[in-house]
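Just below sit the structures, each encoded as structure tokens.
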Structure P
């Protein structure tokens, strides 16, 4: 029996180049995409949580007082100011919920609503998890901020209607380079 030959330092690399070589998760195919109903369910659940967080602001406020003050001011924080202590409680709950949702999106690719709906946000390129930049700063903030501006509120409708395309990606998904897929257990 002869001794094995030592590796040739001048030989070309012997790496496998086929698709199954473990180069990372494959891009999401149509079977992996979350259904429109799953996405709607997750969004509605998240909206319900936001409504619950803001509810205390309405405890210390009359509708008549709010509509009168709203005509005189364009302040987006007016409801919190007029509601006094209840407004502070609602603001604290809203900020806490936002931080929780952003943390979950960054670490798991899911909001509370996405967990309930069984969906996850991943990169459209390779199906890998996305971090804070893509999940929050590019996916959530631009459409939220622009949707609050008076002349660009129609953008929110356009964003949502993009879900009916073949690829089931909303405008915010295209901006961030993400896609929503059925959730898989974390490895």
Structure Q
């Protein structure tokens, strides 16, 4: 085995690339400049994080205000409808003409329908014979059907369902009775 000479004198070049000698003052200035730059970068980063946090808080406040305003508008309209119901009840108590009572309730129903429509709420269009869709329907009962083609189809609609048009979200599923082939067997 060859012996490794550990007494080799390692002489490092103590100069900058432009061959100026490195001195203590120069290195201290360089370190101070780098530390200053580092502190400035830290400050900029903290400032950016604070700005992002403030922006997030502002957005949350704006969203809360918008929700509150939306709720206020909705409740205001519901109170108007409640007032209409009260007026109809008062008029109906002394009304002998059933046709006028029915007409008043028809007007109220139209107001409610228009209010819901203005909020982006629409009736789910489900018909007897449609294939059962669990996203839009709730089966409250099953009935026997005599044809396999009628299996898993709507036989009766018990209650209308509604959806929010803007998000295509079912608010209340249509309650239906569903046909099942050979259900009683």
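Read-outs throughout are calculated quantities, based only on the coordinates presented, and are distinct from any laboratory measurement. What you are looking at is a predicted structure, and each value in this text was computed from that prediction instead of being measured. Cβ atoms are built from the backbone, for glycine too; each structure is taken alone.
List of remarks:
- Across the set P, Q, mean count of other Cβ atoms within 10 Å over residues 34-41 reaches its highest value in structure P.
- Volume of the Cα convex hull per residue in Å³, for residues 82-169 alone derived as 140 - corresponding label from P, Q: Q
- Entry that produces 1.5 once distance in nm of label points 7 Å out along Cα→Cβ at positions 138 and 154 is calculated, selected from P, Q: Q
- For relative contact order in percent (Cα under 8 Å, 6 or more apart) computed as 25, the structure of P, Q it came from: P
- At a computed -18500 (helix-only ellipticity at 222 nm (-39500 (n - 2.57) for each DSSP H run of 4 or more, over all residues; to 500)), which of P, Q: Q
- Distance in nm of label points 7 Å out along Cα→Cβ at positions 58 and 146 derived as 7.2 - corresponding label from P, Q: Q
- Structures P, Q were shown, and Rg/Rh (Cα atoms, Kirkwood Rh) at 1.20 was computed from P.
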